[in-house]
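Every number in this text was worked out from the coordinates using simple rules, so none of it is lab data. Just so we're clear, the structure is a prediction, and the values are computed from it rather than from any experiment. Cβ atoms are built from the backbone, for glycine too; each structure is taken alone.
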Structure 1
Amino acid sequence: MIEFNWQEQQLSAQCPELEVTADRESLLESINALFAAQDIHFNLVLERGGWHHLGGVVDGDLQPIASDLRTWAEAESGGDVETLLDKYNGSQLFATKRAGSTLYFTASLGEYPQDFLQLEVEVMQEVLHRPLFDPDVFPDNLEEFLDPLDCPTLEPQPVGLPHYRFRRLHRMADVFAAQNPHSRHVQNLWRFLQDWQNSSAGNQGEIFCEHWVMVLQAYQGSDKETHYNIKPMAAFSGKLEGFAGANQLHGAELAKAIHGFDRRVGYPFAWFFFMLNRKDVPTEVAEAVLRDQMEAYDYLPVRDLKILREWEKRAYSV
């Protein structure tokens, strides 16, 4: 089995040095150059943002006082938040945050849906977040000071330039294989992959990892090893029209709706996989399609109808 330790080391070193561009092209070129010898080619499939980490401390001129808010606060307070307030309350200091998004790159390795590499790179930028001290709020402990639930925030003015940070690289078949096979969620994930393989999407050569990524949430198991909660996420980011009044859709009108949905997303039977994972497609659509099939409407391929009937017998979601 090919190991990618060298590539991971190179990515860790190179990512912070690359210029952050909106099209991510220079980053993608650098990634693919590192894997060219293995004939592995990555595509940028999804960018997922909206998260942030604690940042540092700056003064009123946005000059850095400390790069890490937690380390600074612990050192200045000695663990006692009142000590910190006595020393700095009233000072013109500000907390920053590191706003980020995650770039998901995938590369297919084989014929099965789970046979792919998933590479994650974070795009991070330090921005102004809030006044460090609020005269109307007195935190009970250091955690409340570091991350208050309710505080006045500021316009997120950039404090530093954006930069890339390599997060992780996984062979997803190995990640799936390491999961608890008795877990209902894991069983559903395997079924999701198998349904893709058996569906019109898989039969027509649509590559799973070009349409879906796996959002991984790490946790430490009882064996002290790192494990992951896995959540599929569709790469499609366009606007989707819902299936309003799904119970009333029937015949040609329903066929038009589901085929139109598939065309917008970019592969056949997409509505079914979205139904298993998102709220864009209610289960009433599947029920309406099944009713139509009983009335001899013939707009669903046999292989997809078989999957749908199996879902009817034992429904699942991911």
Structure 2
Amino acid sequence: MVRQADASALRAAQLALVINDDDPLSVEIGEYYRSARDVPAQNVVHVRIPNRPRRLNAEQFRLLKEQIDAKLEPHIQAVLMVWTAPYAVECNSITSAYTLGLDSALCQKPCDPSRPSPYFNAVSGLPFKDHGMRLSMLLPTESVAAAKALIGRGTASGFSMPTASAYYLTTSETPRNSRAPFFPKAGPVPARKLTIKQIQADSIEGQGDIMIYQTGMARVAKLDTLRFLPGALADHLTSTGGDLLSDGQMSSLRWLDAGATASYGTVTEPCNYWQKFPQPTVLLRQYLQGNTAIEAYWKSVAWPAQGVFIGEPLAAPYRR
């Protein structure tokens, strides 16, 4: 599973920041991130999105994307949108619409297969150069303190390789266990000081060594008892975890609130295709090989049209 970290993995100089000047929190957090990660000032793009809408229509998104792309140099491989909302474009997530293009046909039949990603399980470290796509992620801005803590976890992840565990839960919510056949084999990965654990339970409690937590539940209990290590990735397979500001099911934001560094969820009902969610073996392998959080997450989703990627993109605890 483990190889030498990819020397071409994403760097801060290849990341663009998109700041919403109509959102004071976006402005403050965006500047904090730029400084913390030493992102070049010329990589910052300013846009205006009034009223923080949760969802954009196709025309609003087209104009926004044109405005962003016009400011980007060819070396830019990924984009970090510094806001919580908007997080959807019609029935697509804003990150997939930006990276792969809007798949409007999916809105008529959201439970159909969606457009496949050429970046799924890719070797490439240069998505724009090799595939004509720039990866994208949201950095949530609901709280300045929470955003600064998230950024701190991302930066801290690069300083040392901790002794850690990856938790994979098969739960009582059977339809949400469609990823279970892809859980990595339980046991140690000595070269990365990681132990893979497969558990049949609806939650874990009191664990303090979490680098990966993947499960299938509408709501995940006992998150307040856990300690996530810097750079931790966590997500749950459920219908609308990516509907970030809704309370219908558990928002993927709750993973970040609990201490994870990046997460993923779908903004509209995807049905339980495993291809629409992070594939556990691919995600773990890509992360352990030294990819950043944004690269590992994007490489792990085969059909990402409905899924939004959130967190600190440059976290890379296994990069040498």
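Structure data summary
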{"read-out": "Entry that produces 0.95 once FRET efficiency 1/(1 + (r/R0)^6) of positions 97 and 161 (r between Cβ atoms, R0 = 25 Å, to 0.05) is calculated, selected from 1, 2", "value": "1"}
{"read-out": "At a computed 1.25 (Cα Rg over 2.2 N^0.38 Å), which of 1, 2", "value": "1"}
{"read-out": "Top of 1, 2 by mean count of other Cβ atoms within 10 Å over residues 17-24, largest first", "value": "2"}
{"read-out": "When relative contact order in percent (Cα under 8 Å, 6 or more apart) is computed for each of 1, 2, the largest belongs to", "value": "2"}
{"read-out": "Label whose coordinates, when helix-only ellipticity at 222 nm (-39500 (n - 2.57) for each DSSP H run of 4 or more, over all residues; to 500) is calculated, return -10500 (choices 1, 2)", "value": "1"}
{"read-out": "For mean count of other Cβ atoms within 10 Å over residues 153-160 computed as 17.8, the structure of 1, 2 it came from", "value": "2"}
